[in-house]
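Please go over the structures that come below.
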Structure 1
Amino acid sequence: MNFRQQVFMLLTSFLSVGMVVYLIRRSLIDLRYCLLWLLAAFSLVLFALFPQFLTVLSQAVGIMLPVNMLFMLGFYFLAAIVFSLLVIVSRHSLQIKTLSQEVAILKVELARKKEEDVHANSGV
């Protein structure tokens with residue numbers, strides 16, 4: 001990796017970290033949802049500062065070119081993001097289902113109370 005590539009990786013990584021921190025400080029994103037993005041940005045900083053680490057890692061795994069290792073790590077990162085979003089959506093879906101059932105029960109109870117009040121007031 002040449003110097004220009006390292007500088008570009010460093011700049012984009014620091015920009016990514018800055019953007020995520022900005023979004024957290026403005027409360028536009030929840031901290032638990034952006035940990036993977038921070039991890040990815042810091043790992044890119046690591047790879048930019050120490051490109052030989054990526055070479056050693058790719059050789060240890062048996063991948064010929066370090067750039068292919070980077071693509072593989074990117075794929076795994078995106079798969080982790082999709083999985084975490086799937087967990088979040090599933091949890092929210094269950095919460096919505098529970099809330100809908102509770103609202104339906106409350107509506108039935110409210111209708112029953114109104115009916116009892118109407119019968120109590122009409123008998124007086």
Structure 2
Amino acid sequence: MTTPADATAALRALLVEDDDDVGGAFAKALEHAGFRVQRARSGTEAIAMLGSIGAVDAAVVDLVLPGAGGLEVVRHLREAHPHCRIVAVTGLDAPAIEAAFGAAGADAFLVKPVELAALLAAVRTPAA
């Protein structure tokens with residue numbers, strides 16, 4: 001019988017976050033939950049990775065990034081990996097930003113500071 005940790009053991013997550021403290025905490029939480037994490041520190045780097053990283057089961061994408069912004073990353077990610085669970089994260093709490101992320105293809109929206117339990121719950125929630 002598989003346990004929840006076994007169920008996510010083969011899952012891959014893409015983390016797109018330029019802040020090393022936040023990115024490090026998010027990566028550790030995802031890895032502890034059983035995800036194999038690949039990290040990009042800019043939007044441009046994330047978009048370049050999409051064609052070569054294979055299947056992506058979940059992604060955490062910040063809004064404000066060097067190079068391409070988070071909305072552009074989400075659009076490319078949704079196109080390249082239509083079944084990926086995408087969680088948008090930003091320090092800007094505004095309904096218009098949440099709506100823009102949703103329109104770009106994000107499945108969930110979290111405002112920083114993000115509790116790691118909330119991040120993991122958002123990543124694990126099945127796509128509708």
Item checked: Test item: helix-only ellipticity at 222 nm (-39500 (n - 2.57) for each DSSP H run of 4 or more, over all residues; to 500) calculated as -30500, pick one of 1, 2 -> 1
Checklist line | Structure responsible for 0.6, with distance in nm of label points 7 Å out along Cα→Cβ at positions 12 and 44 calculated and labels 1, 2 on offer | finding: 1
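Given that mean count of other Cβ atoms within 10 Å over residues 28-35, derived from a single structure, equals 12.0, which label among 1, 2 identifies that structure?
1
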Check: In terms of Cα Rg over 2.2 N^0.38 Å, which of structures 1, 2 is highest?
Finding: 1
Item checked: Among 1, 2, structure where Rg and Dmax of the Cα atoms in Å, for residues 20-59 alone as derived comes to 10.6, 27 -> 2
Check: distance in nm of label points 7 Å out along Cα→Cβ at positions 68 and 108 was computed and gave 2.4; which structure, 1, 2, did it come from?
Finding: 2
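Only the coordinates and a few stated rules stand behind these numbers; no lab work does. Remember, it's a predicted structure, so these values are computed and weren't measured experimentally. Cβ atoms are built from the backbone, for glycine too; each structure is taken alone.
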